Structure I
Amino acid sequence: RDAAEKKRQIREKEEFDYAFKREQQTAADRFAYEKAKLEKDLKDKKEQMEQELSAREAAVAAKEAELNDLRKQAAQHPKELETSVARAVKETSDRLLMAAKSREDLLMKEAEGESNVFKARIELLEKTTKEQSERITALTKQLEAAYQKVQDIAVKTVEGASNSKSVASLQQLLGEQIRKQSPDK
């Protein structure tokens, strides 16, 4: 009977260990999937922003080339026209550079914000995984303590059963002794 109980306890412990490892692996796989997805999203967004930034820079370069052409043409006109063109060129150039800079700053801030969100989600997933792991460890310790208590109770029960048999035998002997003495009187 004790062997069957021990086998049952060992089987339960193995089943618990298997379930624990499976749950831990599932949590780790889920975390790895989320992390990889977030990192891919972040990489894709960064590439998209870099492409947009490159396109903006190319547009600014084209506008600057156009402005250079205007400068050359203005050099062929009278001084007054040259002054007007130079002023228009400078204003347009400043406006385009400021717009490009603003757009670049906005894209960088958006990228930084999204990066922070992804990092926060990764940290939250890591924290959740750690908490689940700690909870599982605590439950494992509780289960092992419960197994130990059950074994202690089983040992005490077996010892108690053998002691009660000894007491019953002693009572029977005493009863026989008393019966033997009673007829003698």
Structure II
Amino acid sequence: MRRQRNRDDFFEAAMQILATEGYVGLKQGRLCDLLGVTTGSFYRHFPNWLAFKTDLLEAWRQSRTLELVAMADRLPDPLVRLHELRKATLDLPHRAEAAIRTWTANDEDVAAVQQDVDEQRLAVTTAAMHELFTDPETARNYAHMGLFLLVGFEQLEHPHDVAQLDWTFQKFLAHVQEHCDSGRPVQS
């Protein structure tokens, strides 16, 4: 007997396809085959492919960015905030995120969501850097550097060595702490 599928099952399968086949592999038939369901099951959850794509991207944005921003915003110490974001970054679906970024070249809706994700991630990092550096330009530059590390890792590294990403972010945060204006020790 087939297991009943829910919307999250479709989203998880879509992220798996994005990670393994890229956005060109993300098709309704492939998605249903992976889940072992018919297209009728798909249509019980989504009225059409556009609605699925919209909901998939919103679920990714919500769980992989907005929830992390909310978690970070609850932490008063900017270094603790940055280290918690570092830890959360290690669990991102890096291959799927690389595929989403590639998808943006061919789909304005995807590009708009990706831009918002980048802006949200940059904003939370910039806010922490502004608490550590008195010079606003320096704070922005360090925040951009952090985002560049993540995007570069996702685009270049395959297979993804998360330990290497962690090492890189730890070195980056040690450098931030060494050069920040507060002179406080790095907390992990």
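In table form, for the structure just shown:
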| item | result |
| --- | --- |
| Source structure (of I, II) for semi-axes √(5λ) of the Cα gyration tensor in Å, computed value 95, 13, 5 | I |
| For -37500 (helix-only ellipticity at 222 nm (-39500 (n - 2.57) for each DSSP H run of 4 or more, over all residues; to 500), calculated) the corresponding structure among I, II | I |
| Given 3.7 for distance in nm of label points 7 Å out along Cα→Cβ at positions 18 and 138, calculated: source structure among I, II | II |
| Comparison of I, II - label where mean count of other Cβ atoms within 10 Å over residues 90-97 is highest | II |
| Among I, II, which structure scores highest (criterion: relative contact order in percent (Cα under 8 Å, 6 or more apart)) | I |
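All of the numbers you see were taken from the coordinates with simple rules; none came from a lab. Every value quoted in this text rests on a predicted model; they were computed, and no experiment measured them. Cβ atoms are built from the backbone, for glycine too; each structure is taken alone.
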